[in-house]
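What follows is a group of structures, each given as structure tokens.
Throughout, read-outs are computed from the coordinates displayed, never taken from laboratory work. Just so it is clear, the structure is predicted and the values come from calculations on it, not from any experiment. Cβ atoms are built from the backbone, for glycine too; each structure is taken alone.
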Structure I
Amino acid sequence: MNEIATRAVSGLLYVALLTTAMFFSPLSFYVVIGVFSVLSLWEFQRLINFSSILGPIILISLFSLAYMGLLSEGMIAFMAGWAVALNCFLTYLCLSQKKPSYSFVLKSSFTLFYLICSSVFIPLLMNLSSPKAPFYLLLFYLSIWVNNSFAYLVGSRFGKTKLFPAISPKKSWEGYWGGTIATLVLVYFVENNFLLFGTIWWVIGLLIPLFATLGDFIQSYFKRRANVKDSGTLFPGHGGFYDRMDSVIYTAPFYYLLIKFI
């Protein structure tokens, strides 16, 4: 099986598992995403050479509190603010190619506010006080999967103009716009049938590819600093759990805030 077919089958199975979990019950989705997030955290901590049991404990605790509805609006706002701030800081480090020394404080901040806080906003999408919450969540995953898949397909076939070769030499502008157009088509189709976003559907369709690409760049940034190709080997054609969730983790707090302000 060639690489494109392997990636497609692996990606479809991943989306199928998540879709089944989210529509089976909230608990099943929390458990699946919780396991994926803990494994992503473990892979991320290996990349930055940071060993701490507190990370998984905090992550599991926050997921448990979110499931029971015990996270206050103030706590959610606090996590959203710090997650967005750390994501923006990491974007700056990545795009400027700066490589600060990994101090204990920096490793702890990356772990807590980038990976843990951002991950919590994935299941929090199910807690939105709207009957459309499952569809917001499903579109979130589908749009990122469609964007990444078409960016890869178009880029591997037609990509000539490198997007940011210093960080991710295989990504191209042709692939980026191929993924963006496919995402816009998907969001337009969903909006016409489910009326999720109103007149700003195109904003969602443009921002998700942007955030998903930045999330992938940031993961590539950490892998390059660790001098590894993949964060793991559990997903054929994709690498590890962090390879699979990088775009989702980065995009989640931004998407959550966009939905809240609609």
Structure II
Amino acid sequence: MKHFFLALRFLTVFPLGKDKDLTADDLPASTIYYPLVGVLIGLVLFACWQWGRTAWPVFLASALTVTLWVGLTAGLHLDGLMDTFDGLGVRGDLERRLAVMRDSRVGAFGVQSAALMIFLKIAAVSALAANPAHYPALILAPLAGRTAMVAIMSTCSYARAGEGLGRIFVEGTGRWHLASAVLFFLFLGLLVVGSSIFLLFLVQTVILFLLRIFFLSNFGGATGDLLGATCEVHELSVLILVPFILF
């Protein structure tokens, strides 16, 4: 359970468990539980949405659900998305791009990306009201986002020189961690939406493949910020594509 609580502490605001006697190997080992943490986040969002849409207009319920979504993770992944777009907006070489991403200040490109992501998520969650069969997307989106993070960690090299928390994850997460996370993804997805999870898995794999190529081309590998961006992109893709996956 130590690794599960470590994953929960790292990915959410819930301070369960302790960091005592943790080693560098424990961080990559915790990644196999990322899909489970994603489902737990999704269940909270699902409950919020189900209650909120009966109490308020759909758009307000959606805005509150997305606000809770950001709050549950303390904006960790959204911060990675902003840094990623700040890096993409830089005129310069790879080193300059990575340096800008490390800067704690947020630039115009980062602000725009966060605003658009939040707006699109609110709009996508609002659209779920049209068909109750699509409501499970609120559970599947966090599940897919965190599984995708493990996939990027295990298939990319670390883009930066020197030490960093991202290096521990990227270099320490291997194919066994990915296989375990994928099995968790499929098992949990089967419980939520049945066999439709296999179609979702196929779609998410294609998106991940394209995203990985993009990261390698523009950043030379993966960083902690890119992992956050990966989560956000995959979450949004599930919300947008759910009408074509859940019939």
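I have 28 for relative contact order in percent (Cα under 8 Å, 6 or more apart), calculated from one of the structures I, II. Which structure is it? Label of the source structure: II. Each of I, II could give distance in nm of label points 7 Å out along Cα→Cβ at positions 31 and 215, but the derived value 0.9 comes from II. When mean count of other Cβ atoms within 10 Å over residues 71-78 is calculated for each of the structures I, II, the largest result comes from II.
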